[in-house]
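Taken together, the values in this text are just the output of simple stated rules run on the coordinates, not laboratory data. These numbers were taken from a predicted model, which means no experiment stands behind them. Cβ atoms are built from the backbone, for glycine too; each structure is taken alone.
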Structure I
Amino acid sequence: MIYKLCSILIGYFFGCFLTADIVAKKLTGNSSSKIGSTGNPGMANIMANLGFVPGIIVLAGDVGKSLLSILLSWLLFSPVLGKLSMLYAGLGSVLGHNFPFWRKFNGGKGVSCTCISVFLISPLIGFFANIAGMLVVFATKYLCLGAVVIPAFFTIFEWIFEGTEYGLIGLVLTIIMFIRHFPALKTIPSGQCEKVDVLDAILKHIRK
């Protein structure tokens, strides 16, 4: 149990580093909490308000911190925990990003951290989980819906192929994602949820 807790703490420590805050302060002099209508310290908010390149930098930072925490946990604890060391570090990185202690536990939504974590933990299942989420976003234009689909897909297949412990941690990741996106999700039936045509935005950027 102590090794699992240490893995979570390693992930949490890295997760608390919010790349969006660094980028926002560098470009505007303000915290990411003052950027856009949501103040969310994540890629989507930074990209929407400060541009494509700053958004990509935030994405790289969020992916990088999860990658480093998972790698460190693997190096330290894999002899005892095996792949579980990666699973718990991934959970920790999401918790740190979403609930950083230095920001009064008010952080981001953890989409990028979750995406890279599920891929590193189980590359094949994680890959298809990310593809499933992306296809849902392309089809519905609801970012919040795709975000929840990713850990939900991961949970189902991890539970089947890896066992209960993997499935339970996946379920925790899904619940966290659902809670963070619930304000948007509940507006989908009424048609008030914001739609984002990600595919069209990508194609427009490529054409430039």
Structure II
Amino acid sequence: MTEALIGLATHARESAPLAAPAGAVLFRPSDPCGGFLVVQKGVVRVSLTSASGREIVLYRVSPGEICLQTFSCLVQDRPYAAEGIAETPIEGRLIPRAAWARLLDTDAAFRSAVMTSIATRFADYEQVVETLAFAGLEQRLAAALMRLTTAEGMVHATHEALAAEIGSAREAVSRQLAVFSHEGLVKLSRGHIDVLRRDELNRRAHPAM
């Protein structure tokens, strides 16, 4: 369905190309929704910030996936409630609101691809809620490190970014990272974290396994 959505969006007559560099803000809370974005290359990070300033990453949008924020804004005709940032350079297609509504009504393949992607995205939301409700800091941080570790065994994220990733305070994340470092699971360096014992981190991220 991922390839189907990308292909359908690419050939939509009224869609327009969209590109943005890493770090670009694609939308903020209260921004109007300009259309339906289909990511073809890159990753968009969608996050929510509380009144106290604490941030949590809700989900990421990879090629062919749906941004629930955008979908909700288009369906309900309301502004964005979260922030979307290009985590990497992105390329995609932007389908205007009217064209998107028409495709959803008349194109069964497009509608099926959208609905399938929405179902997958809701599963991601359920995972976020379940993790926040039932997992402790150690488990959430271990899972985030596993998720963000590159093939070279490094995590390129600040303590503040990791705190946003798991919905915690930066100070708490720093303390837990210090514990992981003391236990020999990671090595803390300026600008990145070296994951030394991926097997043990994975066990702590999934204690029931």
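General remarks:
- When relative contact order in percent (Cα under 8 Å, 6 or more apart) is computed for each of I, II, the one that comes out at 18 is I.
- Distance in nm of label points 7 Å out along Cα→Cβ at positions 115 and 187 - structure with the largest value, from I, II: II
- For the set I, II, ranking by FRET efficiency 1/(1 + (r/R0)^6) of positions 107 and 147 (r between Cβ atoms, R0 = 30 Å, to 0.05) places I highest.
- Origin of the value 17.5, where mean count of other Cβ atoms within 10 Å over residues 51-58 was derived from one of I, II: I
- Given 35, 17, 16 for semi-axes √(5λ) of the Cα gyration tensor in Å, calculated: source structure among I, II: II
- Label whose coordinates, when mean count of other Cβ atoms within 10 Å over residues 99-106 is calculated, return 16.1 (choices I, II): II
- Here helix-only ellipticity at 222 nm (-39500 (n - 2.57) for each DSSP H run of 4 or more, over all residues; to 500) was derived from just one of the structures I, II, and that gives -14500; the source is II.
- Parent structure of the calculated result 1.1, given that distance in nm of label points 7 Å out along Cα→Cβ at positions 131 and 155 is the read-out and I, II the choices: II
- Structures I, II, by distance in nm of label points 7 Å out along Cα→Cβ at positions 43 and 195: label with the highest value: I
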